[in-house]
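Scrolling down, you'll hit the structures one after another.
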Structure P
Amino acid sequence: MWIQVFKSKIHRATVTEANLNYVGSITIDEALMEAAGMIEGEKVQIVNNNNGERLETYIIKGERDSGTICLNGAAARKAEVGDTIIVISYAMMTPDEARNFKPLTVFPDRDNKITA
């Protein structure tokens with residue numbers, strides 16, 4: 001049996017752009033992705049702390065150390081520049097794997113630079 005568990009998150013990132021005229025997804029600074037163990041194309045859940053919106057999308061790799069957090073396409077309607085979001089990834093594991101798995105949490109500052 002497989003279960004879906006919390007793998008990693010980027011906790012309290014700041015939305016830097018909302019681009020409605022794009023195919024879709026979220027663009028994330030490559031350094032943040034790497035620190036959180038996330039990869040391009042990975043499915044993620046976005047939680048907006050400002051308005052309570054939740055959505056699922058996939059990651060597009062942004063320029064390293066740019067601080068970019070850009071909601072694209074329809075997702076751009078779910079947040080405004082300056083909103084605080086949480087980007088959460090999940091993984092499928094056996095219950096035994098999940099018991100010993102340690103998820104990653106990245107804490108960016110207001111400019112989306114890694115602090116812890």
Structure Q
Amino acid sequence: MDESRRPWGFYEVLNDEPDHKVKRITVYPGKRLSLQRHSRRDEHWFIIKGTALATCKAEIRLLAEGMSVDIPRGASHRLENNGNEDLVVIEVQTGEYFGEDDIERIEDDFGRN
């Protein structure tokens with residue numbers, strides 16, 4: 001599997017099909033992804049290891065291992081590792097397009113657009 005490194009951790013694409021994409025996302029302790037939204041896909045996050053603060057729209061939820069959350073397209077969202085160990089999440093994307101260019105960043109700790 002190819003790993004894509006990011007300032008917050010890394011992800012691996014486990015499956016990439018025309019109707020869905022599956023990623024294994026690892027977020028380092030104290031790090032978070034950008035607050036973002038997508039116009040062409042929905043996401044489902046399932047927590048494999050660690051705890052997460054999951055933001056969807058204006059709601060922030062604490063998620064532990066075995067918990068999940070659905071992120072509808074167009075909703076602002078963010079994943080944050082508030083624990084002391086790596087956070088591991090399985091992300092399932094469904095919709096019409098799964099490219100990395102379908103990211104509209106609203107806020108980013110690392111100065112990315």
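No value in this document is a laboratory result; all are computed from the given coordinates. Since this is a predicted model, take the numbers as computed values, not measurements. Cβ atoms are built from the backbone, for glycine too; each structure is taken alone.
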task = Tell me which of P, Q gives 45 when you compute relative contact order in percent (Cα under 8 Å, 6 or more apart).
result = P
task = Out of P, Q, choose the structure whose coordinates give helix-only ellipticity at 222 nm (-39500 (n - 2.57) for each DSSP H run of 4 or more, over all residues; to 500) equal to 0 when calculated.
result = Q
Ranking P, Q by mean count of other Cβ atoms within 10 Å over residues 66-73, the structure that comes out highest = P
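Of structures P, Q, which gives 42, 28, 24 when Cα extents along the principal axes in Å is computed from the coordinates? Please list the in-between numbers first.
Values: P: 42, 28, 24; Q: 36, 30, 26.
Computed on structure P.
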note = Ranked by mean count of other Cβ atoms within 10 Å over residues 10-17, the structure on top of P, Q with the greatest value is P
query = To which of P, Q does the computed value 2.5 (distance in nm of label points 7 Å out along Cα→Cβ at positions 2 and 74) belong?
reply = P
